[in-house]
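Next up: the structures, one after another.
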Structure I
Amino acid sequence: MNIRKLKVLLYLPLAIIILSFIPKIVNLWIDFLWFTEVGYKGVFLKTLLLKSVISIGSFLITFIVISLTLSLRSKNKPKTKVIDNEDVIEIKPSGNKNNYSIIFAISFIVSLLFSLVVSTSLWDQLLLFLNQVPFGLSDPVFNKDLSFYTFNLNFYETIYSFVFYFSF
């Protein structure tokens, strides 16, 4: 294959990815200008920062857990033995090399998808949880403030569901 064709095959997907991010960046800039104009720049920056922290944090945690799990699993492959009446034939697994590039790719893709799901569904609940204000009314059965059911319980259920789905 020609070097020129190889460069085109490598740079074309990169150019498509970069061009696909331009509308998102423009929308982000327009939102920033609008929030600044109406005097809520702090709200916009706090939301943007929280979304970024949740995305990066969930990506890193998921990436570390998945890559460690896959690398430990690839190292501990059992050796196979085939017994033929009197002779013992030892067959080693074909993939004796550790395929770190495949492990990295799988971990990266799964972590990216998981962090996208977590960040889009968790940021608003986390903001409600962090900025909660007591209602001043108590529940007659459990004697908890009603703000617990509005702010805390939904956040706890979401965290529980993410941990449950991620562990299985």
Structure II
Amino acid sequence: MKTDSNNKNIFKKLIFETIKDQDGYPPVEFESIWGIQITTNTFVIDNTPYYIYGLSKGDTVLATMKNNELFGSKIVSKGGHSTLRAFVEQSDIRQNIRDEIIKLGADCNSVTGGSLLAIDIPPVADFDRIDKFLSSVSNNDTIAYEDACLQHNTGDAKREKECSEISSVPF
């Protein structure tokens, strides 16, 4: 648990259940994410989800205590960030893509040795430029990307609807 300089417990780990697709993805049943405690049971998400759909950094969620762990149960409000995920097999290409995404104004996290990039696009970033860059490098084989949570206006109502329909966390 993280604390601030006054030793207040403001950062808490929140656990979210993942929903597996027909291929058994994601490879985990639960994902834990840092939340900043606002009230007894509300938290602002403080990092980018790797496997949860429909949730982004900056969203406010309700959480309930179960077996001494906080479980995220519902999104109270959206924070305006979008989350994309890129799958890049080759590490040198993955690093180049990560570097470019950061230059374009997004944050990008990865697990050491893993092929997955979790991309946080803040409200002030140019979503279209980041999306076009990922589209230009994607070959849907060794490099692919997906929408995990769209909160920017993409101009594509069908894409936004499809993304909201796969949400793991109710709103």
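Rule-based calculations on the coordinates, nothing more; no lab input. Note that the structure is a prediction, hence the values are computed from the model and not measured. Cβ atoms are built from the backbone, for glycine too; each structure is taken alone.
Computing distance in nm of label points 7 Å out along Cα→Cβ at positions 17 and 49 gives 2.9 for which of I, II?
Derived from the structure labelled I.
Hey, helix-only ellipticity at 222 nm (-39500 (n - 2.57) for each DSSP H run of 4 or more, over all residues; to 500) derived from one of I, II reads -6000; which structure?
II
Rank structures I, II by volume of the Cα convex hull per residue in Å³ and report only the one at the top, that is, the highest.
I
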